[in-house]
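> Take a look at these structures.
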Structure 1
Amino acid sequence: MKLKMLIWVLAILGLLISACTTSPGTSPTSPFFTSSQTGNIVVKGSDTMVNLASAWAEAYQLTHPGVKVSVSGGGSGFGITALIDGTTDICNNSRPWKPEEIERAKNEKGFEPVQTIVALDGVTVVVNPQNPVNDLTIDQLAAIYTGKITNWREVGGLDAPIVVLSRDSNSGTHVFFKEHVLQAKDKNAEYGSDVQFLPTSQSIHDEVARNPNAIGYFGLGYLSANVKALGIKKDASSVAVKPSLESIKDGSYPIARPLFVTTRGQPEGIIKEYIGWILGPEGQRIVSELDFVPIS
């Protein structure tokens, strides 16, 4: 974590130096580029993206002192509700909007949500470093999270009960994991009754680091040496693939996903400029430095 912070600080210094020789906010490769402006931008949503969004905001404000960017988490569902209700300018969502959410925005509030992919991520399944299990299949994961497998010995581990941790239902990662793991074969599958639902990715990380019998999941950016990422197999005959920048980018990691920012219709003004900066070289460099996968 200290190394990541050092890299990020150096990147910020690079931004300050480049600001002396280029116009603030310019990102020639961005489809959202406009001239620099002043004002406030409120960003709410995905807990997976909150550290990334905060890093973007801090870096942007260094070279755009006339713009204040406020960031908070709470989950993709929280951000989507906030955008529909008009209490945020940008929603961070780690899952696509559901059809009913889009319809509510259109019918009740009169706007079309515009989702823009800003990075890629891999949902990382983790256990305590003391756990001898190194990989699982999608079917085994689904069985663990639906309560069909309850002991580590059933998947090659020690004779110990599995402590199953998940993000809460307001989380986009919770929804994505449910749809792409639990419901990979059974579209009616639900989380088991013994699953513990935690409010943040950091709380899952900390509990897995503390508990030798725990299993949890979160975005790749939360991975540290205090927990062990499992290799994931599409099926029993497949090779186990661990989440990494390379395996997410080339599509070999089975639980990869895009990350979005969403606006009320096409972005305009300072919001358009800010998203353009995120999609440009400075914003995408921060994506890499925080262990997500850039789209450029």
Structure 2
Amino acid sequence: MVTHPTSLLQNDWTADFARDGFVVIERLLDDATVRALRDRFDPLFAGQFETGQYPDEWYWREGMSLPDVTRHMANAWKSDRTIARTVLSSEIGELAATLAGWEGTRLGQDTLWWKPRGGREIALHQDATYVSFLDPPDTVTFWIALDDTSADAGTIEYARGSHRWPLHKNPGDFHAPDRDYRAGLREAAAAAGAAEPEIVQIEVPAGSCVIHHGLVWHGSGPNRHPSRTRRSIGVHTLSAATRFRPRGAGYIYGRYQRFGDTSMDETFFPILWTREGYRSPSIAQHLAPAPAPWISPAKN
């Protein structure tokens, strides 16, 4: 389960979030929830989708993809009820709205991350680069560690205060970049007239979370640890008032935009929490017990 915001928000994290662009919350998820989420990674990346629905992105296939690539999957909440129970929680929605000053929160997407031993870098970037087709193009991300993290295992890292820099519109390579994975950060810092950025590598126990601003620069180095893997889940949230811009949503988000309509369908971008107590009715379907038996589409 997710720790309820009432106890969490006794801390004044709003000021920390505004100053640094991120805030660290230790043990947001309890141990049972962490174990349940970890247990879903093997079947999901093997193509066993509990609901019968494919995720929107599935980056890495056993026997087809390079073994040292950091694996990821986007919108696994549509494919798996265990993932959905965390991603669609009202507690995450309330925390996001409180830190961002929103009246309500909707889900943009989730992302599962799996950096195996020897897994390569993810270039430092800004999440807002990838949502410029939204109005407003604002996002708050929850990065939740499902294993104990350490610098040598390629934990996530942040450039403190970099959310005050302008949006960088050319993200470049993302997975296993050919150049230094921090190169884009240094270019952005120079363009912003910033001093040498302070890099913070997040070392926390499993179940802990970093909530970060859509403009803050972040990424991760290689996993050089001899035995440790690094699994995590990202929950990318938007204001409940967010709409599409008329053009530019791309091949993933764009498939959910109706022609001539800028509204975001709650079936695909459910509202997690509002100050009036509203949640999208479709959420209940994703949290219902799975029918039995079910057959993975990958096994048909």
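Please treat every number below as a calculation from the coordinates, not as lab data. Bear in mind that the values here come from a model prediction, so they are computed numbers and not experimental data. Cβ atoms are built from the backbone, for glycine too; each structure is taken alone.
> When distance in nm of label points 7 Å out along Cα→Cβ at positions 152 and 240 is computed for each of 1, 2, which one produces 1.3?
Clearly, the read-out refers to 1.
> So, one more: One of 1, 2 was used to calculate distance in nm of label points 7 Å out along Cα→Cβ at positions 64 and 80, giving 1.8; which?
Only one of 1, 2 returns 1.8 for distance in nm of label points 7 Å out along Cα→Cβ at positions 64 and 80, namely 2.
> In addition: -5000 is what came out when helix-only ellipticity at 222 nm (-39500 (n - 2.57) for each DSSP H run of 4 or more, over all residues; to 500) was calculated for one structure; which of 1, 2 is it?
Working through the options, I get structure 2.
> As an exercise: Cα Rg over 2.2 N^0.38 Å, calculated from one structure in 1, 2, equals 0.96. Which structure is it? Numbers along the way, then the final one.
Values: 1: 1.04; 2: 0.96.
Derived from the structure labelled 2.
> Additional query: Quick check on the output: 3.8 is distance in nm of label points 7 Å out along Cα→Cβ at positions 168 and 280, derived from one of 1, 2. Which one produced it?
1
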